[in-house]
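Presented below are the structures under discussion, each in the form of structure tokens.
Nothing in this text is a laboratory measurement; each read-out follows from the coordinates by a stated rule. Quick caveat: nothing in here was measured; it's all calculated off a predicted structure. Cβ atoms are built from the backbone, for glycine too; each structure is taken alone.
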Structure P
């Protein structure tokens with residue numbers, strides 16, 4: 001079958017969609033938008049509860065999927081089937097074979113569009129030279145659509161276009177400045193872009209300035225801190241020290257140490273709670289509901305945990321707490337304390 005990227009899929013969705021598509025990759029914002037485009041393509045007049053079929057881990061079976069594909073649309077030309085939350089990487093070979101056998105029915109079904117929607121924790125695609133067994137099998141019966149993480153340069157252009165849509169001029173320098181302050185999460189950038197656009201228009205202006213960003217944009221090191229925590233979890237001290245040194249180089253006043261440590265503590269607390277629930281056998285979807293966090297972000301946390309046990313995470317949390325106590329007691333070199341944390345967490 002055909003291999004597409006997000007841009008090619010959106011172009012196709014502007015026309016007529018047919019057959020099945022496998023959504024995979026890390027960029028959840030683009031994936032969600034593509035799903036919305038698919039729904040709009042199949043149902044141009046609005047939602048259609050009769051012909052919109054959703055299967056997930058709770059109600060999926062090969063029989064249910066076969067019935068959905070074979071069913072005729074109700075007073076319409078097409079129906080849309082969405083499949084979510086299947087742990088494809090954990091499926092046995094026979095289960096994948098059964099799924100693919102049913103999906104092959106789409107070749108003779110011109111009235112059906114099917115989207116198999118996955119997040120990274122559910123499907124490991126492997127790579128181009130060596131795709132995983134599951135991905136290779138699925139790509140023979142579905143068109144694959146890859147949603148890869150956007151580069152910093154591509155995101156800067158996207159931010160500028162989003163401001164332009166809101167009738168605000170934002171040059172690339174301002175886009176980079178916004179990402180430096182808010183991170184590179186596309187969901188977050190949309191929120192910040194819309195907030196800043198409303199503010200600039202309320203002032204009777206049409207151009208974003210650095211002063212606007214510094215005044216209103218929410219400062220976060222969550223993205224960088226997540227990379228930092230990943231390096232600590234992986235005992236990759238070289239990468240952890242590289243990230244820490246970049247923080248220190250940017251922080252001329254030395255006042256950002258508490259922000260960095262606070263982000264780390266928040267992440268490791270969430271990791272600890274996820275680890276406890278995962279050890280009981282709970283799946284990502286149920287954990288996300290229990291902790292009231294985004295399912296995709298939950299899957300990223302689960303992946304970051306790797307082989308670390310709950311006891312390991314608790315020990316790192318204790319190191320973070322000790323570092324926090326020392327900072328509050330008046331230690332003059334916070335980055336030296338973070339360096340010690342990296343070394344001790346790697347043991």
Structure Q
């Protein structure tokens with residue numbers, strides 16, 4: 001657990017040291033503030049930053065309630081950080097998103113409801129100031145903080161930190177609308193890496209890695225691979241708009257297909273969120289998250305023997321509704 005926290009702290013501090021909330025100008029290797037009007041506007045370098053911390057809470061308690069029910073408390077902690085740079089024909093966008101949710105219900109163990117570490121960085125340049133198209137390179141990474149389980153079984157994890165972990169690295173072209181918050185990225189050259197650093201899961205061939213080679217008695221002759229690399233086509237789209245007063249719609253879509261293995265079989269990652277602002281510190285949100293990855297096999301007990309058998313891929317769906325406190329700066 002210490003490694004991912006230190007890694008994320010290092011990334012945040014590194015970006016923090018680069019960014020500032022004011023304009024600065026470099027003139028003959030001397031840095032002056034934007035209030036110095038002797039410098040040319042064409043030499044301005046812009047950094048923008050945004051930090052968000054929030055928590056959504058829900059609680060249900062019963063005392064002599066004849067309809068029945070269990071006392072429960074749920075909490076979702078989240079934070080996000082953005083560091084964006086733009087100068088003349090060049091842009092560089094960076095973001096980090098952390099989410100972790102827990103649910104405690106009377107009579108059972110505490111269960112995880114949300115777990116995400118996501119980092120993104122994209123760099124682009126355009127040939128002239130009137131074009132909305134950028135030559136762009138993009139990198140992303142995502143994994144989770146802690147073990148995931150097929151509840152109520154909490155003995156054998158079905159996922160862990162970096163099991164899986166995903167990275168995307170590619171180059172392409174990106175359309176960025178100057179007024180609408182819209183970005184569309186097309187990359188015909190994208191490398192996708194899937195990490196499964198837990199050897200037991202790797203031996204089972206989870207998340208698409210090559211499974212272990214065993215003999216007739218089940219003894220492992222060759223351990224499973226911890227890394228799977230793919231080369232394919234990536235399309236991403238991001239759109240954000242205030243549809244009504246204090247109601248913001250955010251849509252994020254990612255489509256990926258591997259050239260070498262079952263080209264045309266598309267991995268989908270689609271998030272749709274509606275954020276409603278009550279005031280500067282209280283917000284509500286409704287959202288959905290849909291995933292489909294042909295390499296992620298579903299586990300279930302199909303014959304009632306208490307053991308999980310691996311079946312085919314399934315559409316993964318998550319729905320969210322929350323009200324909580326948010327602090328942005």
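Quick notes on this structure:
- For the set P, Q, ranking by percent of Cα pairs over 35 Å apart places P highest.
- Of the structures P, Q, the one that 16 was derived from, the read-out being relative contact order in percent (Cα under 8 Å, 6 or more apart): P
- Each of the structures P, Q was assessed by mean count of other Cβ atoms within 10 Å over residues 241-248; the largest value belongs to P.
- Structure from which -2000 was derived, helix-only ellipticity at 222 nm (-39500 (n - 2.57) for each DSSP H run of 4 or more, over all residues; to 500), options P, Q: Q
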